[in-house]
Structure 1
Amino acid sequence: MLIKLSRVFEYDDTGWNCQEKRLLEPTWNALESAVRRLNKFQFPFIWFFLSKDAADDALPDFSIMGGEGDYVMSTFDSERIDRHIRFPSHSDKRIDVWLSDQGCDFEEQFVCHDIDFVLDVLRRYADSGQFPSDILWE
C-alpha cells in the first residue's frame, strides 16, 4: 500500500478540543475502519499522505471529510489549491459535512452519499498513488 501515513482527527464532546492520531504504514483494515468511523462531529476528517515524513503543517495528498452518508474527497495541487471530486448530477444545496469546531459545508455536487464509492476511490489511490481517471475533480 502506498499510503504511508494517515492523520485521524478526533474531537471531544464539546467539539472544540481536537487530538490527532498518526498511523504509520496503516493497513487497509485500519484505513477502512477510520473512514467508516467518520461521523461529522467527533471524527470529521482524515488526511492521507504518501510520505511517512510529512511535516506537521503539510497539506494532505488526499483527505476525506464528513460521515453519516455525506463525504467530501479532496486533494491539493502543487500551488496548495484544493480540488474536490464533483458529482454533476447532484444539486447545489449546501450539505454540512463537519459539525464540530469551525465546521464546514459544501454544495451537494461535491458530496458523495455512497461510502462504498468513497472506499473504492481510497483503495485505488492507496494501491496506485494515483486517483482513478474515471472521476471528475474540480
Structure 2
Amino acid sequence: MSFILEDKYAQIMELMPILCVDAVLRNSKGQYLLVKRANEPLKGQWWVIGGRVLKGETLKQAVIRKIKEEAGFIIDSVKPIGYYEEVAHVNRFGSSTPLHTVSVVFSAIVDESVQIKLDNQSTDWKYSSKLPKDFSIKLREI
C-alpha cells in the first residue's frame, strides 16, 4: 500500500473522482459513532469515519485501516451496505476544482467500552441516534 504525496493528490483530485470508504459504526444501543471533521470538505461538521483507498489495498482493508486510524478501534468484521457519492465545492487544497468522491459504505458494530482515540482528522466524537442528514447511502441491491 502506498500513500500519495500531497502535490500529486491535488493533481489527481482535479482530474478524476477519488475512491473512498465510509464506516457506519453502531454501538450496542444502535447509536451511530460520528466524528467532527477537522479538515475540508465538511470541516466542523459531524460525519462518519472514512477516507480514501490506497493503491494495493482492498476496500475491506481500507475501511478497517480508517476505523483504526481515526478512532482506535480494531475491527475485522465489516459488511458493505451501499455507496455514497459527493461533489464538494470546497476541498482541502483551496482549489476551485470540486472534490468528487465515491465511497463504498460499510457497517460494523463497535464496543462502546473501548476508549476512542481520535487522530488529527477529527476534533471530537459522539454517539448519535441519527446519521448526518446529507449522508445519503444508496443501498446495495440484493
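Just so you know, all these numbers are worked out from the coordinates, no wet-lab data involved. From a predicted model like this one, the values you see are computed outputs, not experimental measurements. Cβ atoms are built from the backbone, for glycine too; each structure is taken alone.
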| 13.6 is what came out when mean count of other Cβ atoms within 10 Å over residues 38-45 was calculated for one structure; which of 1, 2 is it? | 2
| note | Candidates 1, 2; relative contact order in percent (Cα under 8 Å, 6 or more apart) computed = 34; producing structure is 2
| remark: Comparing mean projected area of the Cα convex hull in nm², for residues 70-117 alone across structures 1, 2, the largest value goes to 2
| field | Parent structure of the calculated result 42, 31, 28, given that Cα extents along the principal axes in Å is the read-out and 1, 2 the choices | value | 2
| Per mean count of other Cβ atoms within 10 Å over residues 22-29, the highest-valued of structures 1, 2 | 2
